[in-house]
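Enquirer: Pasting the structures here.
Just so it is clear, none of the values below were taken in a lab; they were calculated from the coordinates. These figures come from a predicted structure and were not determined experimentally. Cβ atoms are built from the backbone, for glycine too; each structure is taken alone.
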Structure P
Amino acid sequence: MKRSGKYVINFGSLGDDVHEFEFNITDTFFAQYENSLAHRGAIDVLVTLDKKQNMLLLDFTMEGILTVQCDRCLEDIDLDISSFNELIVKLGEERGEESEDIIVLPAKEHELDVSQYIYEYINILVPLRNVHEEDEDGNSTCDPEAIKAIEKYRIHEEEKPADPRWEGLKGINLN
């Protein structure tokens, strides 16, 4: 994956104080990641960095639209997203990760690429199941041609062949 320096915060030249950085996440951001759950988006990210002597406290506030694929018809769905995440960066001896919200950077480092954190925070927002909403009559708003194809090959309950292993158990209450 090729990354640009667009999402790098140079904290070494900053004084101990609160600083803000704005990033606009677009389709080119998602193109950097091969197996991204989202393939398009327009998301505004505000990173508030509170620089301390041996620590950085980062707050990520994100809001925008994320485009994912419908699990049923494979057409695009736009999701409104909004989130707030915190990351603590300790300055220490060696690079490491204490938990998913706490990382350690060597004290000699002076910049942090936040692109991977933004990507992970966005992916956490993608629901496990993505399908188009139903209309007011309870009908799917998925692509009608895809729905026809699904119905054509769908096996309905009454069409399933009987399983001979269970024939002798009909009428027996197993509760």
Structure Q
Amino acid sequence: MNGRGREYASALMEIALTENIPDELYDSLKVVKRSLQDSPEYEELLLSPAIPSGERVSLVRKAYEGQVHDYILSFMCVLTEKGHIRDFGEAFSSFEEMYLDMARRTEAVVYTAVELTPEQKAGMKNALENRLGKTVDIKYRINERLIGGVVVEVDGKRLDWSLKRRLKEIKEVMEQ
């Protein structure tokens, strides 16, 4: 990463805050991210030197006009015209980080050995939000190797309350 994506994200966030539209820009960026993930060949097309810059920008307009906020459409046109479309991933990640921090939101992945009940999920969400002081969007994943307990990945940290870890701790104590 060259840091250019972060600069683009900072400029977008400045616009978002000035215009009071951070939610709209974040939602539009997610639309673009999904489309680029679903069609990686589209990114290559937008970088192709065989296609004139004006045509590539026209393709972007056709793809996203009416689908994303006008500022994001313009952003995508600039990235395409300058040949910086590969910086989109870094720009998205940086904007998302700023957005979630500003909104006092975070994302977590919760791993359990079995599917949690709706009541357990609500309890987990409540516990994490109280601990972190933020609204937490949770993705739940099954990991049968856990045996029992919970492992949470949030804000670059791994919180491990698994049975496997507890058994390992007991073993270490017994070996001393």
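Enquirer: Which structure, out of P, Q, was helix-only ellipticity at 222 nm (-39500 (n - 2.57) for each DSSP H run of 4 or more, over all residues; to 500) derived from, given a value of -4000?
Expert: Working: P: -4000; Q: -20000.
Clearly, the read-out refers to P.
Enquirer: Moving to a separate point now. A value of 0.93 was derived for Rg/Rh (Cα atoms, Kirkwood Rh), for residues 41-88 alone; which structure in P, Q was it taken from?
Expert: Numbers: P: 1.23; Q: 0.93.
Structure of origin is Q.
Enquirer: If relative contact order in percent (Cα under 8 Å, 6 or more apart) is computed to be 18, which of P, Q is the source?
Expert: Values: P: 18; Q: 21.
This figure was derived from P.
Enquirer: A value of 2.6 was derived for distance in nm of label points 7 Å out along Cα→Cβ at positions 25 and 73; which structure in P, Q was it taken from? Walk me through the numbers on the way to the answer.
Expert: Numbers: P: 2.6; Q: 1.7.
This value belongs to structure P.
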